[in-house]
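Every read-out reported here was derived from the displayed coordinates using simple, explicitly stated rules and does not represent laboratory data. Since the structure is predicted, the reported quantities are computational estimates derived from the model, not experimental observations. Cβ atoms are built from the backbone, for glycine too; each structure is taken alone.
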Structure 1
Amino acid sequence: MSNDIKRDIVLTKLNVMFRGDHFDVCAITDCKDLLGPYLEMDALDCMQALKTLHCVKWRDMPIHIRKLVPEWVAAVLNLDAQFDGQNMNMNGKYEAGIGQYRLE
């Protein structure tokens, strides 16, 4: 399978999660498994933070943590895509996701 196909699968999976109402570490694990198991030390810390946030609704995360999640996901997956956080500053009454990745 080509790297371009893998990238498109990963971005599709991540965008479904980021447009949904909660964070799902299973999406990250599935993407990581597709891309390969190697993680650098910084990425390991990011993955542990993401595991800890598993199934937490976006609206329940402090905004400073919510803003870091796309960065941590990119670090774990070595992802080279721009995150469009159009809903990043939502308050607790909204169910919408926080944004999506876009290819540059």
Structure 2
Amino acid sequence: MGQARSRRRAAIRELAARRVEAAWTCLDILRPGLALPEKKSLATKVLDICRGESQTLAKRIEINPAQIQEIVWRNSQCANRHCSMVLFSREVAAELNEFFRPDE
């Protein structure tokens, strides 16, 4: 049992080393010339994402009323040239945000 446990730990260490090497190489390609402290910080974030521990993934993006207004007005038109379109953007934003809210 001791040898199996030792082999398992060695395999885990090897996989961890490969992940670190992959993150480091990826950052060399994506951000060449990045200073070492920033590179370490970014590599840590990448590895956190790989482990599913990233706080950035938990952030929720919501649509605000101004964005709704821009989306709708850009894609709508009134048949009457004297028509003033009424848009309840705050309510539409709330409805969309509720619709896309992840189930917890």
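Details
- Test item: helix-only ellipticity at 222 nm (-39500 (n - 2.57) for each DSSP H run of 4 or more, over all residues; to 500) calculated as -21000, pick one of 1, 2: 2
- Which entry (1, 2) yields the derived value -0.83 for log10 I(q)/I(0) by the Debye sum over Cα atoms at q = 0.15 Å⁻¹: 2
- Answer label among 1, 2 for the case where relative contact order in percent (Cα under 8 Å, 6 or more apart), calculated from the coordinates, equals 34: 1
- Which of 1, 2 leads on FRET efficiency 1/(1 + (r/R0)^6) of positions 8 and 72 (r between Cβ atoms, R0 = 30 Å, to 0.05), largest value: 1
- Source structure (of 1, 2) for distance in nm of label points 7 Å out along Cα→Cβ at positions 16 and 32, computed value 3.2: 2
- Of the structures 1, 2, the one that 7.0 was derived from, the read-out being distance in nm of label points 7 Å out along Cα→Cβ at positions 24 and 80: 2
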